[in-house]
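A.B. asks: Take a look at the structures listed below.
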Structure P
Amino acid sequence: MEKLGATPIRTRTERMAYIAKLEGVELCYVRGRLAVQALEGIDFELARRELVAITGPSGCGKSTLLNVISAVDRADAGRVEVCGQDLRLATDTQLTLLRRRRIGVVFQDFQLMPNLTAAENVALPLALDGKTDPERVKELLNRVGLSLRATHYPSELSGGEQQRVAVARALVHRPDLVVADEPTGNLDSANGSYVLELLEDLRLEEGAALVLATHDTEVAASADRIVSLRDGRIVSAES
């Protein structure tokens, strides 16, 4: 029997074709008495191992689109399928497990736990799922160049180091999908380039798909595809 939230049976080729697919997605926020159409008629696909950059002016819907893809926000209308699961049919518990086990998120403002060390922050997604993997944590901290900072707290780390911890945390559970909201926005050019290269290297090595929102044209240029938003609509998609 098919589980609640699972997609209809598809061929192997169809299942492997994409990690996320949105069809006719609409989302409206209510602010006081004002209704804001954040997303309108969004059709979007993200292939496995693909890197897609979402661009557009502030307030165009980039972060909202990432929230829908990462199962944080529910669409008001349309179909959203992520990691083979139809999010319209998923319960809140199923969405939580999807985010915890299949999706990694890199936040612009890092969002590290201040009372946890770098190593403990990286291990957090595993701990929330009742798992431990100290070798994986050690491997990633070494990969991001922070093996000597493992026992340091966020307040003892620079902005670039905090973002590298955030990248390691997003990858520790080997997600199928990594979502990054302005991952270089709070960093200087040197650290920004390092973080971007790190995400790209780890994406290819780990096999995850990556979708990121950015204002940076150089960051966008490194993507396999650029999707531009304006007023909640996709206005262009370039390879």
Structure Q
Amino acid sequence: MALPADIVPALNPSLNRALIGNVYRRNGRVHVGSILTPDSANRIFQCLQSEVDYVLNVTTPDGVRWLHRDQNSPAQLAQVNRMAEEVARGGFAFQYDKYPMSDAGEPHPHPDHYLAAVTQFLQGEPFLQFCREVTGIKEIARADAQATCYRPGHFLTRHDDHVEGRLVAYVLNFTPVWNSDWGGMLLFTDSHGHVEEGYVPVWNGLNLMKVPQNHAVSLVAPFAGGLRYSITGWLLGR
């Protein structure tokens, strides 16, 4: 059933901020379940599933490419997939569907799109103040954002997000059902490449992680029973 288009994204009022903050400060990362009100999460999922014009975002030997699925044949997409795998064998690489929401904390460029309301929420004081309280980083002042969809064969290899101005990375997950056997796990690795911890993309969950920190999204399996929808970005200073 379609939800009303004007549902305003909102934080779950029952969040235990002190407990969440203790975990973040101890580990440099935290998973928060039921981050949004149920209506918020359902409306965002509805939008990500059926109202977003994603573009395939992929690394190739010639650099990053952006491709519309409906403008490329299966053979062309398969060739790009092989190129992405070639890059991944030698270093940092990725392949996933993307929709830009805000590049540097500015409003969404299309105010009538529901993701404009989501962007406004992410850049609003309730969400930013929650993140300041949890992380203890008072300098958090804005957020950038992108919507992502990981399909079978999609991945993001290990990296640490280190770019000037990024304070904390965040991931909001909106796939109703996900099995860890399907891949798409947010994995944290140590200096030897060993996996220290992994987060399943749990429905209506928020992941926060300090920057820099080694992490990756594992390959989504060909037998995955759904698509991995999320909104992700960085919390930034002024």
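We did not get these values from a lab; they are worked out from the coordinates using the rules stated. Treat the numbers as computed from the prediction; the structure is a model and nothing was measured. Cβ atoms are built from the backbone, for glycine too; each structure is taken alone.
A.B. asks: With distance in nm of label points 7 Å out along Cα→Cβ at positions 57 and 81 as the yardstick, tell me which of P, Q scores highest.
C.D. replies: On the way: P: 3.5; Q: 2.0.
Going through P, Q one by one, distance in nm of label points 7 Å out along Cα→Cβ at positions 57 and 81 is largest in P.
A.B. asks: Here's a follow-up. Supply the structure label, taken from P, Q, corresponding to mean count of other Cβ atoms within 10 Å over residues 17-24 with the calculated value 18.8.
C.D. replies: Traced to structure P.
A.B. asks: If distance in nm of label points 7 Å out along Cα→Cβ at positions 161 and 209 computes to 3.6, which of P, Q did it come from?
C.D. replies: Label of the originating structure: P.
A.B. asks: Taking mean projected area of the Cα convex hull in nm², for residues 129-184 alone for each of P, Q, which is largest?
C.D. replies: If we compare mean projected area of the Cα convex hull in nm², for residues 129-184 alone over P, Q, the biggest value is for Q.
A.B. asks: Next question. One of P, Q was used to compute helix-only ellipticity at 222 nm (-39500 (n - 2.57) for each DSSP H run of 4 or more, over all residues; to 500), and the result was -8000. Which label is that?
C.D. replies: Q
A.B. asks: Please compute relative contact order in percent (Cα under 8 Å, 6 or more apart) for structures P, Q and give me the label with the greatest value.
C.D. replies: P
A.B. asks: Moving on. Using Cα Rg over 2.2 N^0.38 Å, for residues 65-176 alone, single out the structure from P, Q with the greatest value.
C.D. replies: Going through P, Q one by one, Cα Rg over 2.2 N^0.38 Å, for residues 65-176 alone peaks for structure Q.
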